[in-house]
Structure P
Amino acid sequence: MKKLILWDIDGTLVDAGGAGVRALLGAMKACFNIEVSADGIEMAGRTDLDIIDEMFGVYRAGSDAGDLQRCLEYYHGILETEMANGDTCVFPGVESVLHEIRGREEIEQAILTGNTRVAARVKLDHFSIRHFFAFGAYGDESKDRNALAELALRRAREGTGGTMDPRNIFVIGDTVRDVACGKAIGAHTVAVATGFCSAGELAACEPTTVLEDLADPAAFFAVIDAV
């Protein structure tokens, strides 16, 4: 039975150097001439739509689909600039893991992220790693991170004639929300402490396993191959 690995992006695969946050704040300024502070707005593991919706509510800004679309257009444009100017990196071991998965016929990999589809493309293209992923579920398709996991599962089943079993799926992420969305579809969850949550915080939400990082690909594949 084929296995599927669903990857979060920020804090798991890459460090975008805060480019996403700066782009969101810049978009609010460009759209509504509002100086928005990220203080008090939790962003880790949330979808872009969910974060923007909270900003709209806090700052009494956008009110309709047109406002949202304008804000997203500014966000995507600013993000490209911020990625080019920021201090960014792919985390140690990530590219080795992606390459090995690509060479193993029994494993497929895809994206499960709170980023919009365009934002995900901008980030993955910046690091030249988008080609590793067969498909994705993105943060402009639902505000609810768990609903995105359901969407990813549905797309995986469409691609396998309905045979994809959640017990052969692994959700890889760096936040408690990543773990929660994996559990929501009955998948295994690998929490990686390279991003927004400590290893202790991740362990408290009881994922399948916690890894400090992906610098040792053998440790990662020991988890995947045990199933």
Structure Q
Amino acid sequence: MKKLVAFILFLSVVFPTWASDQILRYRGQYSLGHEVNVFCPEINSQCYWLSPETTQQQRQQLKQLVKENADKAYEAICVVLEGQINRDLAAKQAIGFAANYDGLFIVSRLYGLCDETKIVTQGDLQHHRWILESINGNKIVAAKLDGKIPELEIGEQMMASGHLGCNRFQGKADLREDRFIIDPVATTRMFCKPEQNNIELLLLQVFALESTISIDVDNNLILKTADSSLIFRLQDRVE
């Protein structure tokens, strides 16, 4: 009996069945009308009805943005929101039109229109791969690293992985306002040349600190600390 209880507890940890996702930032399309109150994040192909748990203040702010920026009824506007997706079937079926969508979305914060806010969202990072372009303005030379240029890739659940120029690494990435951190970082233990080793140590130091994160108009990912500035060039894998 004790073994059975322990196994059930193990399953509850390894295979969680929560109906709601974490509170995250999303960039996506918001539509408002008589029979529409829907947010569709760019990170996936699903759409969610605005949850009744969203405060009246947040609703009024969204309504005002639609009024000022949509040219016609039901026209979607791109906004950056922080909130939580609720996929509970009973919860959405209890709200009329919500039953036709993929769940409910609880807005906890509105950052504004996509074009007017520079804050990075999880969706801007997930399923993308960046190649290290420069360190403190100095361009990375592949020949000095035996052709192994450091790279950073963000996958599902904000799991980060990639190459440091010699060793591979992985860890859990996290966004905290305009701050980015990978903690903890696990690496392989291969012997590296001095040039490679210096870059690896710098990258690991930046990843472990709360660096300031931004993405410029060319989709370059920029990480800055008090002492270092790293620029990564977007280079997604070709499937």
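FYI, it's all coordinate maths here, none of it is from the lab. Values in this document were obtained by computation on a predicted structure and should not be read as measured data. Cβ atoms are built from the backbone, for glycine too; each structure is taken alone.
From P, Q, which structure was distance in nm of label points 7 Å out along Cα→Cβ at positions 85 and 109 = 3.1 calculated on? Considering all the candidates, the number was obtained from P. With FRET efficiency 1/(1 + (r/R0)^6) of positions 45 and 165 (r between Cβ atoms, R0 = 35 Å, to 0.05) computed over the structures P, Q, the top value is the one for P, the highest of the group.
Comparing P, Q, where is mean count of other Cβ atoms within 10 Å over residues 69-76 highest?
Once mean count of other Cβ atoms within 10 Å over residues 69-76 is tallied for P, Q, the winner is P.
If you line up P, Q by mean count of other Cβ atoms within 10 Å over residues 125-132, the top spot, with the largest value, goes to Q. Out of P, Q, which one gives 11.8 for mean projected area of the Cα convex hull in nm² as computed from the coordinates? Of the structures listed, the value fits P. -14000 is what came out when helix-only ellipticity at 222 nm (-39500 (n - 2.57) for each DSSP H run of 4 or more, over all residues; to 500) was calculated for one structure; which of P, Q is it? That value comes from structure P.
Determine which structure produced the value 4.0 for distance in nm of label points 7 Å out along Cα→Cβ at positions 53 and 133, calculated from the coordinates; the candidates are P, Q. Here the read-out was taken from Q.
Given that relative contact order in percent (Cα under 8 Å, 6 or more apart), derived from a single structure, equals 26, which label among P, Q identifies that structure? Computing relative contact order in percent (Cα under 8 Å, 6 or more apart) on every structure in P, Q gives 26 only for P.
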